[in-house]
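Each structure below is given as structure tokens.
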Structure 1
Amino acid sequence: MAKSETSGLHRRRFLKGVVAAGGATIAAPQTVSAQTPQPPKGPAPTPTATIQAKERERPPEVERLTTEKTGSDFMVDVCKTLNLDYIASCPGSTFRGLQESFVNYGANKRPEWLTCLHEEVSVGMAHGYAKVAGKPMAAIMHGTVGTQHAAMAIYNAYCDRVPMMLFTGNAGPLNERRPGVEWFHSVQDGAATVRDFVKWDDYPMSLQHFAESAVRGYALSCAQPPGPVFIVADSKLQEDPLEEREERKLRIPRLTVPSQAAGDPNALREAARMLVTAENPVIIADRYARSQAGMDDLVRLAELLQAPVIDNRSRMNMPNTHYLCQSERAGTLVAQADCILSLEPVDLFGQLNTVRDQLQRTDVSRVKSGVKVISISTHDLLVHSNYQDFQRYAAADINITADAQTTLPFLIEAVQREASAAGGKSANEMRSEKLRQAYQRSIERTRAEAALGWDATPITTARLYMELWALLQKEDWALVSDSDFSSRWPHRLWPLDKHYRFIGGSGGYGVGYQPVAALGAALAHRDAGGRVVVNVTGDGEFNMAPHTLWTAAHHGIPYLTIIQNNRAYHQELMHVQRMANRHDRGVRNATIGTTIDNPNIDYAKIAMGYGAVGIGPVEDPNDLADAFRKGIAAVKAGQPALIDVVTQPR
């Protein structure tokens, strides 16, 4: 809002009285002194032709150099109504008006401006933050070039169905663009580059338009299925003066976040009947849980049915300390099932079928004939045509298009009614005993596998995780990295018993997600009470964005990064090996273009250069405990820390 007037001379009225004379600025006098000489009496002399010509000329216009308020100030007013705590950016001139307004007019509070060293970090940070905080964070990108930098991170967030508010600047009117760089960084359609993988976008043509678009965008971003929204803030709208009479006409709509849709009661009754009468029901949870309540409901349903749960780890869905969490037996359970309930499947076809990666690809069903499939998902509500994240089509016997977490309490009620009518308690008890035994055997088998190569060098990933757990178990901790490239050891060895223990993977499998999402997740955990946050990331992932450590050090975001350093892009190394075998050429040259050595990278020095604590490289497994102890101590003292551990591939 404009500052209130004081009893002194108001700045705006003062500027209206300013005139230019001979290069000097002179304020018009308010009164005439008694000593001022009076003009002589008598007729005025007739002006010459030269004087008359000068009088007819327009006086020189005064260039306006300052203003009380700009359009970007109003944009900040709008953003302050959207429950945004942070906005992250790598600086750029197309949003210079907005940045200045946020940090001065907006006092750099709610949202607070966070400095990143790459646009992919800004967006990836918002990705990780939303998965912990449960609400959007904002990021802003610099015109055409910043949007292109950020595109991979936006795609990851879209595939992962994560809400976020994305802004960019653009110099719209061509007659007002500065020659040169302002043309290169401007565009006719600011969202064209990313439109196929955002949920919604807009280019507001007025400040009122911006207000309505921003509020609409936030609400759409949060509605299931969530996703990124993208809004272009025109530079002219940002920087033009906002006069009081114009400001009085502007209105900021009230934000209302929509409630989530629950499933159709008739479909839920039929689904409950199928589940209760099944001999071998199986639940597959994918992008399901958003909260502890969602986890608790899944446990409740599984116990009612005595049905094993396969957690596909897109979210923290099922505590692995519960005997009904049997993810490691997925293949066997799916093959035996006569009824499968799939909650927010990312790939229903892939849950039911296997595609063989051979010279000629074929697909084979994983399920037996006659199996009943129930899907509860918002998957079909956000499908675009170009990017193929929607996977291959698979029909379910009952396809309930609704938010699974919102729907599950109603399904539980329907199952309770069906179970009461059908009886069948003894069958559940028999199934329960078999599942308990299978769960215990799985734990014993995992421990035996983890002990293999315990003292080997390079260090096994199992020992890395067990040495880390020996220290973490005394803390309130959160793992903010995926485990697919670590043989899933934390899911197999650690007790993941609370919703915030794990946040899932990248969504789009774009390399570089891990360090940037970990930064945002650590920020949300810091605000939630200072948990010890751990990010175990590959060296290939970390090299995409090592500068996340500078942002962490600059803004006081403590978390522990452990480099699982196998000195390669090992996934790609295995792909080249597979192709070499398929072509019968041997694997000797598979390291070309896939390894990260000669020279080896000193990640501890990199961390120290960015202002974080750096430890390593750790090559002896007996040195792990001391390194982890130092790293955790640094994090608890409020610092970001990195430990480089030279490991086996996975």
Structure 2
Amino acid sequence: MITKFYTSKVLEQIKDNYIVGVLASKSDYLPKLGDDDEPVTYSESMNDVVFYVKALSQEPKEILEVERNKPMSKMYIGFANRSLSNLPIELKYSNDVNKIISFIRESLEGKLLLFKPVLTQQEKNERFYKNIDNVIVEEEDWKEGTTYYAIPRVNLTPEEFERKLLAEETFHLDQYNHAMPAPFYLLCGNYIYGNIKENQWRIDPTSSNTRVLTSPTTIKRVEITEDERIKFTGPERDLLVFIDEEYVNSTIADRLDNSGISLGDIQVNKISLTIEQDNNQTSSLRDIELHLEETNSKPLSEIAFIRDLESKTKENNLVYSREDLINFHTSIKSSALTILSGQSGIGKTRLATIYGEALGLSQDNKRMLIMPISPSYTEPGDILGYLNPSTGLYMPAESGLVEFLLNAQENDTQVHMLIMDEMNLSQIEHYFAPFISLLELEEKERILHLYSKDSVCHNSQKYKHSIHLKNNLVIVGTMNTDETTKDLSDRLLDRSNIVVLEKKSFLDIKKELSNVVKNNNSNSSGVEDAYGEVYMSWRSKNENWNAFDDFELEFFDKIDNEISKVDPLKGFSIRNIIRMGAYLNNLPAKSDEGFYIERDNAIDLFIKQRVLTKIRGPIELYDNLIGTIDLENGVPKGHLYELFDDNAAKKISDFSKTKKELARKARELSVNGYAT
């Protein structure tokens, strides 16, 4: 028997994947590592509590190869101090082994577990072990006998994906790399693609997760409904979904055979449609768009929504630049929290409300909540409520927030919008603290706890101990900057897009509004109420880091280094880069009507509203970074301005808004000795 050992690169590749499992039972064949034959036990040789997990989904090829050639347990071995991120700190350093065993058993038993596999090899004694990097405990219980099929989700729209497939171009499976067996199914949008054979796959050797599918016209797709998703989907990551294996191999496989649409047919239909359009000169552009939308099951146009939003603002006697509206829309799509700022009376709250109304949301249908913030709010209970220990009843706050969040949780296919009016009248970091932390997590982990699950709550049927904050929740805040308000902390600024609305001249406003009266709102599509149903499909699934070229990241590193010399906590954070990638990926597509922002302008906008907002302080600290200003020519003498004005910057953007904002801050330093 030949023993094969793997390189560190291969071992890291194995570890980059996910497996679904369940805590083993006594009836399973368990490794002989512990002091007894229990699935959770103490191992004196390891000086740790060990537990065993049984895989319920595909495993990496190398691990299966080792199992075929070497005696190795089929169970994955976890260690209390290395494999459990949720082990309480008091247990991590506890000598009470029984207490640790009880905690692990109670936490894991009967639950679906998501973990990263580790292949440990010991060349000295030629042994291999299947270990666990980190366990994520899912909310749902494991149904006895259920196994799962891991299906990669492609980070493209169905149209883009099908074009790549038909052109035999490479695409990324970012959470299902080359260490895993070739998948027979793929997810993209609402479709499952199947009828894929193993020999159709070609791996790109230069990348750990890039593949090509050959002979693509034989591939078929079927639509998966929301009810099916809820019923048959298990754990999932952003780009990987675990679906009931029996459902996939029976229902989906049969549906693909009997009613699946092949990519070959889709290609023929598109060619036929093009010929039809060329021969039929009487077809209007809108007829063609509708035909294409029907053919490709394409959702309602995002451009049409922005056009309707612009019309609605003017109907309400509000005039904003188109760039401000698109920036606001893109910020909401790409950020958990968007804050509208600007001169008092410019219509910040009304714009947020109109945006919701344009999506078909209202307080009547419980999909929009306008929550005025009181200066008296000091803790989360002021907006959420509390569990009364005397009566055993949960008492929701008068804000209506808990009921709104419960409705959003139960109707997760529909977007829900929370508007916090004048949110900085009180200290946001106090009353909004749980949300600030949770909204940065992945959707699966965003659990808002109202009270301890061990507490006695007589109305827990209505008010459960926790609420799942899903991706359908949109949060918009409005803020003023005067003596009655609180400043935003760096922590909050680092987690939100601050959109400052530009005030247009009175004459421009009059002209714009007179045109609206004359045109009688002829630009409205008349389908506003339907936008909220498809809003989430407009969000990009593209990898945020792929939004940048290498030279752009090098430039942003320079900016970060320059700021960090003054204050490392105010630099261009990794969070900012990721959010900028999301912002760029979510920009509306270019249209002939001009409802888009050029990419270079978008980068300029993002840095102004996300990076420069944190740079504030006294002249003693920021003299060199921001610089003071020559009041005659208006050019700041600061290191940041020089960086945004050099040749490397000009390859990315002219940074006109960023430089204008730096000039404003430099002027404040010159006059007041403090920049805001």
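Each value in this text was obtained by applying a stated rule to the coordinates, not by laboratory testing. Nothing here was measured: the structure is a model prediction, and the numbers come from that model. Cβ atoms are built from the backbone, for glycine too; each structure is taken alone.
For which of the structures 1, 2 does the calculation of distance in nm of label points 7 Å out along Cα→Cβ at positions 193 and 433 return 4.7?
Checking each candidate, the match is 2.
Which structure, out of 1, 2, was semi-axes √(5λ) of the Cα gyration tensor in Å calculated from, if the result is 45, 34, 28?
Answer for the origin of the read-out: 2.
If distance in nm of label points 7 Å out along Cα→Cβ at positions 561 and 593 computes to 4.6, which of 1, 2 did it come from?
Derived from the structure labelled 2.
If semi-axes √(5λ) of the Cα gyration tensor in Å, for residues 353-584 alone is computed to be 34, 26, 23, which of 1, 2 is the source?
Corresponding structure: 1.
semi-axes √(5λ) of the Cα gyration tensor in Å, for residues 65-448 alone computed as 48, 21, 18: which structure among 1, 2?
1
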